[in-house]
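These notes open a run of structures that come right after.
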Structure P
Amino acid sequence: MSKTNFDPYAHLGIVFNPDGSVSRRFSVPKVEPNPDPVPDSSTVSKDIIINPKTNTRIRLFRPVKIPSNDNTIARLPIIIYFHGGGFVLYSACDVVCNKNCSLMASEIPAIVVSVDYRLAPDHRLPACYDDAVDAILWVKQQAVDPEGEGWVKNYGDLSRCYLGGRGNGANIVFHAALRAMDYNLRPMEIRGLLFNQPLFGGVQRTKSEIKFAADSILPLPVLDALWDLSLPEGADRDHRFSNPILDGPHKIKISSLPRSLVFGFCGDPTIDRQQQFVQLLEVNGVKVEARFDEVGFHALDVVDDRRGLDLLKMAKDFIF
């Protein structure tokens, strides 16, 4: 890959406008929520604004058929989910994210809170971490509010909440879990974290970044561009938002994180970072399961339904 003829922003479909804003030319089909059951759909969904000031929204999913035991409706685990896209692309209403969350809701089964967080570079880090905390606090509020959202209040188990995400969404899981420690979440309890191909970075190149520098999905210039667009102005890739391995105020909280499950594919340019992250958790006493597939590339579970179902089954086993 020649640096002279490769434009990482064109690869991402990003166009810079004269006023400093960006346009995203990478078009993904979007799906409207379906709050009422429809044929051939195993879930229902609705969109809710959880912070009018930032216009942060969630797409809430629940199974159409709620399991029961002795005629008593079962309480379902709650998964607060963050989509991928390198902090820059996609949304909770895109067809891929909608399909993924619908499957989680029906197959685990669970109440799924898919967070439509603000995107960079319009809203640089830590904006999406703030949105993540808003979503966590919103879920907690439904349990204590007499007028709380019925799908959460009537069907969700606030004592079995999980944070999950893919790519940069898994990065959000890590930082949101650390930030959530500063709040009294009772009666809510975050019981576990699901990291699907977590996105981390650093100034020093890893062997996998060099080996897969010309990767068709995440070539090295694109990875660099994503961090340039997302990190606070003036920060480099060794900022704690990108590189949690280095010392920082976050380190003292890591030991208090709940049990974690980390997925990855060994053909991913960021696989070394993911494995370093697992080591970071283990060194700090976090109970962590790591599932790294020797065969596969970044986002394989998106294009291969069988692999996607494999990851879903591992998540289900982890939750139950």
Structure Q
Amino acid sequence: MAVVYQAVYRRTASLFCRLHSTYVRKMRYLNELKEDDTLCRQAQNSGTFFLFHNLSPFLQKVGKKYLVPQLSAAGALDKSVIESELKGSFTDLRKALFIVDGKDSSLMASAQSLLRWHDSHQYCSKTGQPTQKNMAGSKRVCHASGITYYPQMSPVVITLVSDGSRCLLTRQPSFPKGMYTALSGFCDIGENVEEAVQREVAEEVGLEVESVWYSASQHWPFPSSSLMIACHSLVRAQEAEISMDSLELEEARWFGLEEVVEGLKRDHGSSKQDNGSFLPWFPPKQAIAHQLICEWVQQQTSQLA
């Protein structure tokens, strides 16, 4: 009987701790804000806000760091007045994501994605009537049809292809000079992650993937709102000749371990040579492609140890 009581007590104590943990309370509060307009309106009076202009976030430069100012609710102000009074500027999101800390970059990405979604979903796709957003901006409703629209993300696979001793990195014409990254592409309707990886690798570089394993995921606000699903994939070394799709890519090539290690030490500025050319460099640590590349380096290094 004592054993049963002890087991029940432990389960009850565990449940009590979970329900009263900081994380659980925070998540439940945020969920209430999404659904309860009155609660959300109250929170606005004491909350802080990010500023955006034409989908560009406002940043302040303090010393060598860029910060996102946490501002109280205010009326509409002219863009130039804001920049002058707050001593900062509205910055392109792609640049902003890589010069602020991780917490702020995640919030900025989410905020811009929501702003973009609201801008493109002002009318009901069935009735053509205007939709109305709720106080939290978590949904839009067409009162003519009763349809509720929620923000959505598009699944995108990003994969670092390896033949066992090298990894394959590519660049598109729109990339900054010298930057290479992992292959990526949108998932098609009906595909699972493994099938999407296999298809993208076949389409873009003409290689057949043998195996795929998951690494991590990341919300990415481009081109609108994407869920990046990061994987590693392996191809046969004897069948690793690249056949690049030149409509999608500007360059695709294999990199050895030493070249990848050196590339990770560079950024856009330090990769430029005196003759105007650029040595290879890779996405910064905030991008999930950076994590894939670092994982590959760690795997190769452990094999050599």
Structure R
Amino acid sequence: MGIIYFLLLSCLGLAIAAPRRNCGSAGEVENGHIDYSEGTEFGDKIVITCNPGYQFIGKQGPRGMVCGDQGWMGKLPSCKAVTCDPPPMIVDGTFSPIKETYSYGDIVQYSCQSGLTLNGSKSVSCSDDGTFQPAPPTCIMVQCKDPDVKNGEWVQGSRPPFGYKATVTFKCRSGFIMNGESTQTCEINSEWSPGLPTCETVTCEPPPMIVDGTFSPIKDTYTYGDAVLYSCQNGLTLNGSKSVSCSDDGTFQPAPPTCIMVQCAHPGIENADWVQGSRPPFGHRATATFKCRSGFIMKGESTQICEMDSQWSPGLPICE
């Protein structure tokens, strides 16, 4: 019946698709792995890789094999443990440990002769391609120049010679303000990082004007230490410091004065007579001296001074 059915289909011109060849398992790779993700039928490809720490022996391969009409095409490769020859020596330096052969993952560490600095990675390791990675370092002389900061002073840190990672901290002298970072580090390129600061002269904006007064000299900009003197209109008295100066924080100190009217009342002292001193009106620092008339004795100070609060000081006496 089957043969008749086949002949019938053939007569009708209908094609019959033959099943694809299945190559099955390619075998085992010691210390390796076979990827069958494409499948195992005719035309499919498998990929062979070695486990970490192993590599293909010589030029043996291929790393990929195709399923053909006779089975898998090619021969499975072999994987062997990765070994590395000793890493390269470096000028003016050495490494440890020293062995004839190194295994995958072995690490060696480089060091330089005294006074020299490693430029690059201190440690290298035997990688899966049979070489040490990364590239070996070099030994170089790192020495930064003396850090000259004009109008600056050394505060703390290293002393010369300034080798790799030496640090210094500066501050500016009075009257100067720092532009940049105060602490500097000597880097592998023998340069200070982030870059030497500068000490610039402190400047101040003009001080504030005061009501009923003025100051001198008047300029657009003042530098550290410049002083101005305040004065009041006639009849008024400065309350506060007459002089203010440009300080190291860029402001005038102390606070500006004010102009006030100071006038003490007429010092009427019963049974006393004026002897000497100022005449009215009695402004700031006006003085008056009294004596008691015959038959009276003074209790208090005979000489009085008109103070900022428009009061006589130390207080009017009495004649008893």
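Observations, loosely collected:
- Which entry (P, Q, R) yields the derived value 6, 27, 37, 23, 7, 1, 0 for P(r) over Cα pairs in 10 Å bins from 0, in percent: P
- Test item: helix-only ellipticity at 222 nm (-39500 (n - 2.57) for each DSSP H run of 4 or more, over all residues; to 500) calculated as -1000, pick one of P, Q, R: R
A short reminder: the numbers here are calculations on the coordinates, not readings from a lab. Since this is a predicted model, take the numbers as computed values, not measurements.
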